[in-house]
Structure 1
């Protein structure tokens with residue numbers, strides 16, 4: 001079954017020479033080869049301000065430069081987010097992007113007396129692909145993958161994405177050529193199945 005897949009490239013550097021870009025390209029290659037429809041948002045190429053108050057977030061629409069990204073999120077039935085782990089979390093630019101696009105009225109609708117409200121992006125699945133310098137097992141079990149869990153539960157899950165899967169690519173800077181080939185093949189397989 002063909003899916004509408006949105007790749008969100010969350011690496012804050014626009015050049016294509018980072019491992020996150022290579023993984024995303026492999027995923028896209030697999031998805032396109034299997035006949036899935038594909039769109040991509042590259043956060044590093046977008047121009048938007050950082051949110052500075054709850055009032056702005058609650059009352060103003062997303063900046064004009066992010067409306068196409070919001071439209072692509074609505075269009076998609078599966079979203080794949082790629083980013084490097086920086087200081088134990090997603091890069092600040094990706095977090096600023098998510099804060100801007102996941103606004104009330106777009107991502108969820110508050111309801112009086114209901115702490116969750118209406119999840120306006122329900123019916124979509126997601127995958128989070130994170131590269132990191134440390135071994136993935138250390139991040140997963142020692143650090144309990146805290147920032148990825150927060151993204152999955154407190155952002156994606158909160159607005160309705162389910163299921164949300166993850167792929168953690170550890171020791172990214174020290175991978176052998178053979179390991180890189182294996183990871184690229186794994187991304188192509190995920191792209192083929194739209195997972």
Structure 2
């Protein structure tokens with residue numbers, strides 16, 4: 001989580017190590033990474049979970065500015081430029097539909113990207129060439145739901161589901177999220 005170019009290159013290396021077909025799944029900033037890295041020949045599809053899906057020349061930060069999320073003021077860079085959700089505001093910002101205890105665990109284990117990664121632009125979005133699926137979190141305070149709706153609509157995702165969930169839909173709605181991923185994998189393996 002140091003630059004989109006570095007993160008995409010690391011993802012490409014991981015994809016190259018797989019012998020068969022690969023379905024990439026990205027959450028949050030990870031959506032920008034799979035958008036940039038998903039053009040590999042063995043990648044058969046992309047699943048976005050409350051994630052950024054930038055177009056050519058767009059950055060996650062630019063998308064964020066279109067509809068600023070509720071929790072944007074709760075982000076703070078440290079002295080090295082890594083962007084953290086303020087620990088005391090993490091639960092209400094990131095995972096308000098989980099327990100306070102779950103929020104505390106997520107807060108103390110959060111992974112902070114360099115703030116500059118949000119300014120890195122996508123070059124050639126894989127979702128323009130690969131089948132895609134998208135899960136919108138309607139109660140998301142980290143990526144505005146309006147931005148998620150716009151990104152999922154323009155990619156012409158094969159399926160879009162909306163869950164009444166926080167940004168942490170993977171944890172608060174795991175059954176529905178796993179079902180979407182499974183549906184994408186099953187459909188792609190049939191074609």
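Computing mean count of other Cβ atoms within 10 Å over residues 112-119 gives 9.9 for which of 1, 2? Walk me through the numbers before you get to the answer.
Details: 1: 9.9; 2: 17.4.
That value comes from structure 1.
Comparing structures 1, 2 by relative contact order in percent (Cα under 8 Å, 6 or more apart), which one has the largest value? Mind showing how you got there, number by number?
Details: 1: 29; 2: 26.
Largest value of relative contact order in percent (Cα under 8 Å, 6 or more apart): 1.
By the measure distance in nm of label points 7 Å out along Cα→Cβ at positions 40 and 88, tell me the structure among 1, 2 with the highest figure.
Details: 1: 3.2; 2: 4.3.
Evaluating distance in nm of label points 7 Å out along Cα→Cβ at positions 40 and 88 on every structure, the highest lands on 2.
Work out which structure the value 11.8 belongs to, where mean count of other Cβ atoms within 10 Å over residues 16-23 was derived from one of 1, 2. Don't jump to the answer; show the numbers that get you there.
Working: 1: 17.4; 2: 11.8.
This figure was derived from 2.
From 1, 2, which structure was distance in nm of label points 7 Å out along Cα→Cβ at positions 144 and 168 = 2.5 calculated on? Kindly include the intermediate steps, with their values, before the conclusion.
Numbers: 1: 1.3; 2: 2.5.
Of the structures listed, the value fits 2.
Each reported figure results from applying straightforward, stated rules to the coordinates on display, with no laboratory input. Fair warning: this is a prediction, and the values are worked out from it, not measured in the lab. Cβ atoms are built from the backbone, for glycine too; each structure is taken alone.
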